[in-house]
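For reference, the structures are reproduced in the following blocks.
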Structure 1
Amino acid sequence: MSASVLGIEGRFIEVEVNICSGLPQVSVVGLPDSAVRESVERVRAAIQNGGMKFPLDRVTINLAPADLRKEGSAFDLAIAAGILCASGQVNENLLENALFIGELSLNGTVRTVPGVLSMTELARRAGIRRVVVPEAAVAEASLISGVEVFGISSLADWLNGGADPAPGESGQRSRAGFDKEKLRSFGSTGRQPGFVSADDLDLADVVGQEQGKRALLVAASGMHNLLFVGPPGTGKTMLCRRLPTIMPPLGDEEALEVTKIFSVCGKLGGASSPGLVRRRPFRTPHHTISTAGLIGGGSIPKPGEVTLAHHGILFLDEMPEFSRVCLEALRQPLEDREVTIGRARGVCRFPARFMLAASMNPCPCGFHGGDTTDRPCTCSPAAIARYRARMSGPLADRLDLQVQLPRQTAHAPASGGMTSARAGEIVADAAKRQRLRYAKHGLQWNSQLQGPLLRKYAKLSPDAEALLQQVYAQLGLSFRAHDRILKISRTIADLAGREAILTEDVAEAINYRSLDQPLEG
């Protein structure tokens, strides 16, 4: 038994080996890709260099189910084990009720492969007692309780019985079947691409821009989408890059979901950094990214940047520079919090519960609406309209906070003020209030409220309701914008430590909808 990954979930692949008399030949059937077909040469060399004999007969290897496309090198170890068992060189008891995962090198060394966590979780659900994995993947696989994880460094190591099991039964099992004791012992991963540490960046580095910092607090406290609009050099990118430093760390269930995604994509730290992912992902794709790279896709669907940003932040710097197709593809994930990709052979669903943070200039030259005359805007009204039209109205409607940042002057304060540590404490208090409030509903953030729950927990006073209705009529807001103002108001009240939403909370929330207001200048 071996396994592959379909989407982000594991799927069993049964490796069948038949050896019969005939001309020496090895055939691999069952829709293998090039990497699987080439495994024959890797397995042959690994067996011979491990002191065993590769059969000089007709060998047929079938990967079942035969109608599922197989890709990758995770089947090497299972193919080698099947050949050795079929040729009578090892006892079949070594293969009984065991799952084999790993790539073989020519000298018999076992290399790790992506998706070990998902495959081991699949084994636990199916009742398989033993999982044989590369030594470098033991820490990752051991997060799953209910299975014995055997780490091997080479094929000869397995043949000689040199693999020691990593206990998988100890510890209290969580709802998802993971070992809570191991979750406590596994800290954050080390420095990796896609993660931001408070040791590297601090909110105090940003001078001035108090309104932008306040918007950052509101966005982080309720997991609201955020857009900064302003001239070049006003601190838009600096503020967005400090979002992860003020957000609370991932909880156990969130950390396991994110770790599984990064495992499937081969982006974990490996043996040098095997721990559970505790920091919220911060993904910053370039504006030349394709739609498949952003959303996910391919003939065999793979996760995109929106899935890699699950429970974290997707930052789009200079948002209008991204292709219109890419930006419009974000609309469904922002609403449904998942990506659904259909192909002829099936449908894959990838989680995509992320915060969208973005920045843009007010016009092509970047200086429209500035309060200084040394750099006047040179763009015509038509050019400004075309530039802003690159981001459609439906997408802008899904951006909860749309904040205008003014150009900084030479008289800005020398100190940045609030630090990331202090801001993180404020955000953590607001997040805790939300967790306690929505515990029985299975929600965590104010941004997840909708329908009856939104009306129940974001109920306005008569004065606040009158203000919102007046602005709704004057600006011609959509129902979606109306509801998002309610969610932001709920978060602002949580930051103040209040259950009641006051008129001032609604007024501040309305002030953050700058793209809904008429274009000036």
Structure 2
Amino acid sequence: MKRKYSYLWPTIIAAAMALGIFVGGKLHFNDAPERFFTSNSKKDKLNRLIDFIDYEYVDDVDTDSIVDLTVNQILEKLDPHSVYIPKEELERVSENMKGDFVGIGINFYPYKDTIAVIRAIPKGPSSRNGIKAGDRILMADKDTLFGKNFASQAIVNKLKGKKGSSVKLKVYRKNDDRTFNVNIKREVIPIKSVESYYMMTDDMGYIKINRFAESTYKEFKSALRSLQKRGAEKLTLDLRDNPGGYLGVAEKLADEFLQDDKLILYTKNKRGKIDKIHATEKGSFENKPVYVLINERSASASEIIAGALQDNDIGTIVGRRSFGKGLVQREMELGDGSAVRLTVSRYYTPTGRSIQKPYSNGTKDYYRAFTDRYHNGEMLSVDSIKVADSLKFTTPKGKVVYGGGGIIPDVFVPIGSNEEEAVESMDSYGWLSYFIFEHLDGNRDQYADYSEQRFVTDFSVDDILFQNFVDYSLQRNLKMDFYDYEKSLKVYLKAALAEQLFNANVHAKIKGSEDAMLKKVLDLDKPVVRQRDAEAIGAHN
């Protein structure tokens, strides 16, 4: 979510006028050059230039690409978060933020020369029609999907369609060595933004949100109700790596934790107009312990929630300094299927701080400043974070907080070693998942008798599976000190297995046992009990 300011007013006028390119306008070729350069607006100038190129330039030129380039160059002069979304990308971007699409309900890999089903979404159209993990989709209607180097998006486009329309799939089932046809009616398929949720302890729930889409609040409430039914009186809200999304959704989530009339945030536009957003009576988790996890990739809406709670002295923010994005965007259609997300205001946390980091030196410097955090030591020590006294603010209970480039957590947790981060990256970017798919492809039957609970409590990755993973990685030129991190890797391999056999919640629960921030939350949550236990052990010894 994002915004823009008064010293850029002439540039924004130019940007708005450039949008006239999309509306068009006939060029009068009999106009004199003097009139062209003296009495026409900038908008007319751009329109005429495009028409000159269309009608008079010696070679054929794709003027649509020129227009796209012009719009992008104008936006680059504004701020790093005002962006142009071409027509061909807008549908995908909109689906992601809407929280659903119309399709057949499978997760898949383009595996070797076929489309391999990782898992059919429970209760979805494919699941109801008998599609299983490990199935290969050979054809969709008359389109052959095997033996071709399809990009994932191209495959998705062939399986998507209008709600209620049918697609005839030709499927190969490896376990039975048979091929069969099945007709599947396309339905609305959710794109989940609540990635996982589970009970960390008998009284603490955990919810991981990966973005703030239209459906996020509804998903969050459903997850929270489920956890409360299981006894959750405390909550860990994981906003790590969450880049943000809709401002209004973040406001609703923050409202769940804040008492009536507490300020959540306020926005200010270039004309100085201030809009304040306050909590309502709707909050269902007020006056209860909450821990919010953030890191260097938590941005925008994630920072709104962290800032609102921190400035109201609610809960505990745990992790590392967030990204630092305090601008609000509005999406505006350009008339040809494309759109622009233009920064229209800044937002401020309840104490009055802007957490937007500087961008006056351009986009490259803006994002380079982000990577500089790795080099200046602040990922390892909170003392390395540079703060300015002029950006110091105080919460109602006297806690000092800072603006000017992200939310600094109440409790700092350093980044792991390079090897530890490599293990996490192998999970995040699908390396472990791809290996596990290959393993299951030939060994799925050996897991048939496991329930979720039995898998979590009884299953352990043995040395044979671990060594197979090491060999798999080395053969693909991935080198690290595997045996130094055997314990962590085995946990992550078990989690990857759980995700493909069961669901993302089991994956998150298993992986959480190796999570430094979650360990810190548990330490913070029961310090008195832990101290008592330690004293008892010492007395016994």
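None of the figures in this text is laboratory data; all of them are computed from the coordinates on show. Quantities reported herein were computed from a predicted structural model and do not represent experimental measurements. Cβ atoms are built from the backbone, for glycine too; each structure is taken alone.
Numbers below:
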quantity	calculated
For 27.1, 89 (Rg and Dmax of the Cα atoms in Å, calculated) the corresponding structure among 1, 2	1
Of the structures 1, 2, the one that 0.95 was derived from, the read-out being FRET efficiency 1/(1 + (r/R0)^6) of positions 232 and 392 (r between Cβ atoms, R0 = 41 Å, to 0.05)	1
Ranking 1, 2 by FRET efficiency 1/(1 + (r/R0)^6) of positions 328 and 504 (r between Cβ atoms, R0 = 35 Å, to 0.05), the structure that comes out highest	2
Among 1, 2, which structure scores highest (criterion: mean count of other Cβ atoms within 10 Å over residues 96-103)	1
